[in-house]
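Presented below are the structures under discussion, each in the form of structure tokens.
All of the numbers you see were taken from the coordinates with simple rules; none came from a lab. Quick caveat: nothing in here was measured; it's all calculated off a predicted structure.
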Structure 1
Amino acid sequence: MRIFGKRRFVVLAFSLLVLFWGSSFAVVKVGLEYSPPVLFAGFRCLIGGLAMMLAAFLWGGNPNLRRDLPVFSLLALFNVVLFIGLQTYAIMYLPSGSAAVLVYLQPILVGLLAWPILGETLTAAKVCGLLLGFSGIVAVSAGSISGAALSPTGVVLGAASALSWALGTVYFKKYEARVSTLWAVAVPFLAGGMTLTAFGLFVEPWGRVSWNSPFVASLLYSGLVGISLAWVIWFALVRAGEASRVASYIFVVPLTAVLIGVVFLDEPLGYTLVVGAAFVVCGIYLVNREPQSAKKVGG
């Protein structure tokens, strides 16, 4: 009964994460119509960081900031300044579906990095599953890719964003015992948000920010939902399982991003959705399948 309840909680958590992050691509793209990219990234990170700081003070216990400052600093660098900053620029240069394809190289990179850094196994089935899942993302986004001339700058930014996120995920998993989930979101996003905002004020004109209803709504949703809620769920899931296996499930996020982009942003979508979704499901299964030797030992 307890196992069933735990599985039901994990399914609910992943469903919410997919919804929150999948919808954020389109929401951020709307917000970028009314603000320069770095300022927008800084604003949403500040909003998310401030909200999580309040939650951390209430329920996160007492952090050891002096001991864990290096951990928080690197999490801010990888998961906020580089990941959010580069991702925002990538979404500006690319259709949201294409940006999702590049950013969600992350599960493959996590699988590769978790092998030498965390000592997680890298079986042939896991490698095939990660590649198959990514193939599904490419397939499902083929409509938005084939009909557009992709910016080389956007491609580089998206891939760099994925690498930053992968490093941040593996680094959190390595030091999870030292920091609470709430503080691991609150401190890095507040510090990273301040850094991005300061840099944005230096390189971008404040007058280009249009404080209208769509911009404010985009800012609040991407900050409170796409950052605060989503990242707490993400770190909680990473803490609970192998980083590479948990990361494989987020292949579903770009499927959601593409669908939302089609519905709300009129972005093109081919017939490849079903094929891509099948690849993703098969890939997730292969990554999370227990080896036969483990089954025999357990049996």
Structure 2
Amino acid sequence: MWPIRSVLFVPAHRRDWVGKALRVAPHAVILDIEDSVPHELKPQAMANLKDEIAELKAANTAAFVRLNPLSEATGKELDSAVMAGLTAVTLPKAASAGEILALHDLLSYHEGKAGLPHGTVGILPLPETAEGMQDAHALAKASRRVKGIFGAFSGPVSGDIARAFGFRATDEGLEQIYLNSKLVLDSRSAGAIYPIAGIIGTRLDDLETVERMIRRARDVGYTGVAVLHPTHVAVAHKVFQPTAEEVAYYQGMLDAFAAAEKEGIAAVRYDGAMVDYAMLPLAREVVADAARYAPAS
């Protein structure tokens, strides 16, 4: 299932939107019961979750649920969400390791209640607070369930992360490179190796800008992106799918090194560069990625 390259947001109160989302073949759908749902419709959104997760499971698509910030109501939200097919939950406004531990324990209880193996459901902390961004490593380290920190690259229409950090988002995004690089390193160094970035705050029909932001997220180390519109899913797949040239280069590297090993050599000149064992993991990853995601490209 992991890494998950494309995640499409769907407000959970819009029951018919899951089927529409599946038409564009995202690797995951994040069923939102937080900011994209009017307050008076949150009960309906929660009531829809089990049917929506079942629909995603039948389509072999990962199901995420974005909860509301941790509160006394979180148990009720998890009671509506935890079932076979739920891949992970996102905790918005995450500020402390204690919140992640509390969510871990709640998930353990609800997994048992649902008859699921312990540890089935992952956690994606979304640090939309200054405290959470500063302590992202502690968030990622707090539970084995944490798959990755959920960051964001924003266009000029800024959201919670920009307000909490204090930057003014621009199309160029230079003001966001430090934060996102930090979140990726915090996540990976804590063992949560699948950080995901939300792509927000830009015109939905400006696919050129969307692609540029997704490439920025990929290049700083995010392993996937969460997008707001169905047309963005294909853009994400395009960005994360290795090109034919990349596949040929890295497959050639693997073949050349395999031949060298048979001769008792642990370093080989390939395409003008010296290649040793340090270069092979990326080569294997690119070739495997191409094979795994080719049908979705």
Structure 3
Amino acid sequence: MKIAVLSTNGKLYSTRRLIEAGKERDHEMVLINHKRCYMNITSHRPSVHYRGSAIKGVDAVIPRIGASVSFYGTAVVRQFEMMGVYSVNESTAITRSRDKLRALQLLSRKGIGLPVTGFANSPDDTEDLLRFVGGAPVVIKLLEGTQGVGVVLGETKKSAESVIEAFRGLNANFMVQEYIKEAGGSDIRCFVVGEKVVAAMMRTGKEGDFRSNLHRGGTAKLIKITPEERSTAVRSAKAMGLNIAGVDLLRSNHGPVVMEVNSSPGLEGIENATGKDIAGLIIQFIEKNARHGRTKTRGKG
């Protein structure tokens, strides 16, 4: 098979591992910078061009699209779908997961455990907003933030009000969520491939930081998850429509709650923590499922 990895940086660990894993299984692996693609949007013969010529003969694509280029990146994926190319994560599913509010609303509709969450732009009554998420401490998140950026812990009512006031001054959309104290600054990343959790790790933030992102100095270790946590992760990925997902859970007093569903989860932390060949499992999934035109939305999303 000819498999394209859509990534802006071939030196990234995840990109390198996917290309290595594909080559080990005798596939032709190509790296395509989706930011440099351009599209011929025409009836009957849609095409994607790169470096002066049309891309041809690709059987499947693996999108590794950063949050900062979601709009253009998903447009490129959608164009491939219109050409009948199989995408391991479809454009519509990526778009759903990148919109934090939409993602939480979809998870809520499926009855999946979530932290109590308020969404606001310019609330008339900040006190009421804080009240219905349980009061301080609260976690305040910019909708556009990634990797822990734009996430603030309001430890007191006054500090929470100050942060909300600042976000309002920026005309920013933000969420206010209950702080799950019992999680102790740790979360669980479940890596879903297909309809199966293939690996899980516990991430703990560095001392003094409630955010557990590895990019921010957090640490990771192998963990055994419960059947309820496993089911929650699989259902969350399915609600987004994602075949490959990193589902972030917190252990709360009322069961597992989902913090985020990531459509381009990094491989380095999970492979190092668990010793599993996640990249190889992704390639195996593509081998079993990639067929021309086998796209649920066919680029219509």
Computing Rg and Dmax of the Cα atoms in Å, for residues 185-224 alone for each of 1, 2, 3, the value 11.7, 30 comes from structure 1
Origin of the value -14000, where helix-only ellipticity at 222 nm (-39500 (n - 2.57) for each DSSP H run of 4 or more, over all residues; to 500) was derived from one of 1, 2, 3: 2
Source structure (of 1, 2, 3) for relative contact order in percent (Cα under 8 Å, 6 or more apart), computed value 20: 3
Comparing mean projected area of the Cα convex hull in nm², for residues 57-128 alone across structures 1, 2, 3, the largest value goes to 1
